[in-house]
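Only the coordinates and a few stated rules stand behind these numbers; no lab work does. This structure is a prediction, so every number in the text was calculated from the model and none was measured. Cβ atoms are built from the backbone, for glycine too; each structure is taken alone.
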Structure P
Amino acid sequence: MSNGGYVRNAWYVAGWSSEFDDSLKRVVILEQPVVMYRTSNGLVAALEDQCPHRLLPLSKGKRLGDDIQCGYHGMTFNCEGHCVRVPGQDNIPSSAYVVAYPVQEKHDIVFIWMGDPDKADADTLFDLPQFGNDQWHAHQGDALHLKANYLNVAENLVDPAHVSFVHPTTLGNAASENVPVHVDTEGDVLVAWRWIRDAPPIGFFQKFGGFSGNVDRWHYYYLHLPCTAVIDFGSADTSMALEEEARDDGVRIFALHFLTPVNEHYTIDRWMHLRNAAVGDHEASAQMDDLFRVAFNEDKEILEAIDEQELLPQSRKPIRLAIDKGPSVYRRRIASLIEENRE
């Protein structure tokens, strides 16, 4: 694909746990159709979604216990991908199998490994210490469908500079336009951040945090390769003179974005949040969802317009600015990981 391909040896989010039951669900990840379902033991199975005989999607078939029977000629496959029955003959060809993908479920999120199954390591699943902490509230939001390449979407999620212009009434305001962005690309996780001191609160925290006077606020953008982002943002009354390491003393929120590349021009962004305020308050969760939907649809409009523009003939390459350090390093690392997968 023109935007560099995919990192296959990685965990991707196939969906929230609530999206999977005993029915056969077809999903497409990295251009690969997969059929997923919960087996009788409650675990999620994931198989290549095509019968090796005439290529009918197995999701068009039916379940026989924990097995799937193809809807065309009845070939039947177990949840490990092995063919267990070929109607009308006793021998089962060695080529009669489908790929089975490793699956893990954690924090009510279903992760799938799209590469070499021998390299799938559950210890590398995304995690945050705030999950399961009774001082924090976790709430799953929506699945935002974008007609955009996942690399462009991920770049947006390690870019604090766009917030002032794309989200002027929700996640940003004019006070941050000329505040420099700091970037750290030394570790495995890319980080971009900035503080805006003694400034009016953004719309989000006017509504949710209840701030009326000036605040100190922060944005920390963490990008976990290949495409999971954590945006740590919050506010505190300016009189607190909050230090960076004391962010828990303010109203602090982690917005999590799990990107699932479907194809070159289609990405699903499943978003959720963790917060240290209004713990257990479901009305607050609903109000925050409404605010996030407005903000993320602002991103969607920008990213889809860029995708359309990239399809047009270009006479020169886009320029890069100082604020692009994080995105530039991200592109190089993704290219390196894709090359490693090929080798």
Structure Q
Amino acid sequence: MSNHLLYLVYGQNPTYHREARLSVLSALAWRNADDDFSIHVMTDQPDVFAGWPVHVIALTSDTLAQWRGTHGYTHRIKACAIAAGARLGERTLFIDTDTLFKASPSALFEAIAPGAFVVDEFEFDWQEARQREEFSALARHAEEHGQTSAASSLRLYNSGLCGLHRDDAGLMDEVIARIDHWSAQVKGLHTLEQVALSFSLDGLQVTEGRPHIVHYYAEKEFFHAMAASFFAHHGSTFSQALVAASREFPRERPRPSPLRRGLVKLRTATLPEALQRPARHLLYGYQMGGDRYQQSCAPVFWSKGIKALDKAELAITPHWPKGLPRPGRRHRASFEAFLQTLGGR
């Protein structure tokens, strides 16, 4: 197969299994024919994809341990998966599972050629990143060892997408070697793999894939809630009907209308500053009364509100936070039921 999508799914958390299946469905929804692209899934849980139109590559615990390496950097596994997957077809497009296609992958495959790569998106320049606290240790180490690019224009990319041609598979071996060198010395930088990839891509032709996808890593709670609702309603047995249903899955998180958000802002404007953010989250939850996806996001807003109260060391009563505008009586039962799921706080 000339073009193939590549996923990496490991661990037993059903949340991430749903995440991966939904991403696969979003790709299949754009496939015009079986020969457009194939889908490979590297996983230690092959049963999750039983009956799905994907090529499962079973991963053993020994393989995952080997890919994790000796320095405890988990995302080395991703770089190793891409390195192995890039040799399976002419053009490989690796996709993080928390990604949905909102356009055909075809344009992304067309951007892949020898010496031409696809990434999720440009985030910031190395010259900016090296001034940030989280990158300071890596910047010092890289400069001490002469590993920084001579070009001041080195760009750092999000690797939620990573597309490359089979002729360039060796680039990932370079990325892994850089990860091993850095992770032996630099701890606590979870984006080390992305930085290593960006260093290897410096000066090469890179296309951003973000116009074609939604990478919801910053809004996972909302999308996880919607995904759970989707599969609870439609089931997880593969069918063309499931593909069709996935076309209606939101590509952005639901939120109250601008009018309703404005009303909530007015209701909370006179609160002490520490209470305003928790109050907005809690009241937004009561505005999510539309379809099943909106309804599934209400507890996410409530959870965010309670976490914000905890962070501010503010108490919550058994029924409603003291001093906050109360929703209408008809809404209170659902919030109190939600509180019971948290242990009756």
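Where does the value 164 come from, among P, Q, when volume of the Cα convex hull per residue in Å³ is the thing being computed?
It must be structure Q, since only it matches.
Given a value of -14000 for helix-only ellipticity at 222 nm (-39500 (n - 2.57) for each DSSP H run of 4 or more, over all residues; to 500), point me to the structure among P, Q it was derived from.
Q
Tell me which of P, Q gives 4.6 when you compute distance in nm of label points 7 Å out along Cα→Cβ at positions 33 and 257.
Source structure for this number: Q.
Could you figure out which one of P, Q the value 22.1 for mean count of other Cβ atoms within 10 Å over residues 9-16 was computed from?
It was calculated from structure P.
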